[in-house]
1. Between I, II, which one scores greatest on distance in nm of label points 7 Å out along Cα→Cβ at positions 230 and 278?
2. Output the label of whichever structure in I, II has the greatest value of relative contact order in percent (Cα under 8 Å, 6 or more apart).
Structure I
């Protein structure tokens, strides 16, 4: 009996998420870029006061309460916002909307590996365009992406943490003959954003998530901002009730507490600076990071060894067996205590004589 799956599904390898250890495990978890600090206390209060009787009803299919909160937060119209079950849902909706079967999607390399998975599910090719040596956009990026109908552009980029120059992104959007989805999953940890391009350029979608900055990875809530025309088209494709009622309510509350967000972001950025300083002192090569994680290459370049040895020490980081980043580990910015624990472990793993 032959396979029951579509040919492209049979051929593809699924996306591999970061390891989630069992609850209660004594692990310093720095591998999946969760925020180390709790969400807004207003979220806890809203959850406490949520009436479970309402769960017998379907949630609002349009996500109106959250969209209203997002429109107020960003100064855009409600019609410019679409909500998703995490930002990955937004990426999936965009792929369904803009990439035909047998077509092409483009993205930088290295970048978020889910992009190639979404292209494969769609039965499309993923054109992965190598970044420059410093992980910036090459000048001929648009030319290399020619023929693709959708460009996934993470800014800040994952797994590098770097942020492409905004003027270069704007030029790319103008030159690309298709839709550009600027994936801003980590943007709150950066110095600027591209939200204005979503309304200035008719072919731009900006994706956001509450997983990282708002400490709500377990809630699965993301959204995108784009022109009325693009949002109305994407609405046709999303699942009927793609975001549950609890997520919609708590997400709206979290988005409205800008004071708590600012405090959390400041703490993460302070810890990021401490982490980078400690890694540099141990001889690691660390590209500039604009996210809540850093990419770091050990002095001898054997990142896989460091990844495995850290695991033995009770520390989870991420290692990608991917071209351009095999010599790096990716480390989530944790609490001050978690960073101290990591650096102490690395001090034992990187002998003095190996340090630069």
Structure II
């Protein structure tokens, strides 16, 4: 690893040069890069509190500095000249400042590069409905959403409004008008932004995060009333995603929400990101659920536990369970056994499929 230079910009240069996805700055450890899914120290003595604070203060905007001081955390985007852009998270731990910077790829990927099927692309041609992209932090949801928006931007004549915190990928106007609103800069909250968006003649609304009841409720309403809404949740698996949405609502509203969701939801794409077995890079694993009359019925009747079997029998429609995709990736030698077990939804069943003893 290169030796640490004088400032954060040298570290950003190192990230670009090495292809690192993330940079970790924390007291008591040298700067750490995540390279092909693995953490690697930069040659430097462990950072002091003063060094960590200095690196953060080089790039944190004034408004975010105030938020950081008041709340103990803040997120923002940072442009490293023309070389790269970063999503930056600063937060306190044990009273000390910490920073994580994620490199935002400079070019948009194609569906083929991501590994998505044509069935997912067809969902983007729907005139209305709710399409959810789910997965844990760092699973590539933002990249997938950016690819989807770019596809619509090139192939449709729509007004696209994105609501993000922070804005990561910049989209130029192509066949569409693309207006990108940043929470905390252009609008106060996600809920306020989507409520306002309904009066701004949108065809497509992208919600960077569906993080509260009001945002989720308004997103469902928008999908019902003639808009294509793309949103994200930090869930893994289609059934869990549907349950998470419904559980956000008070008990006396949940039956009504199940009916609304069964009508408005067009699909769920759940993804995880893993290092390849040969350490040559990362690969995504997907679960794809396309709404069918059968799944619609399961949602409405509170039978989400039946969704996985409906996905398994719907492969002709492009559907796939996450565990099936992981098993395929392992069988093809793309991911190793450990990643297959680590990312799967049913470890016990995966142990059996892999011919292993035990398992939870």
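1. Working: I: 3.9; II: 3.1.
When distance in nm of label points 7 Å out along Cα→Cβ at positions 230 and 278 is computed for each of I, II, structure I gives the biggest number.
2. Numbers: I: 23; II: 13.
That would be structure I.
Values in this text are rule-based calculations from the coordinates and carry no lab data. The shown structure was predicted, so the numbers you read here are calculated from the model rather than taken from an experiment. Cβ atoms are built from the backbone, for glycine too; each structure is taken alone.
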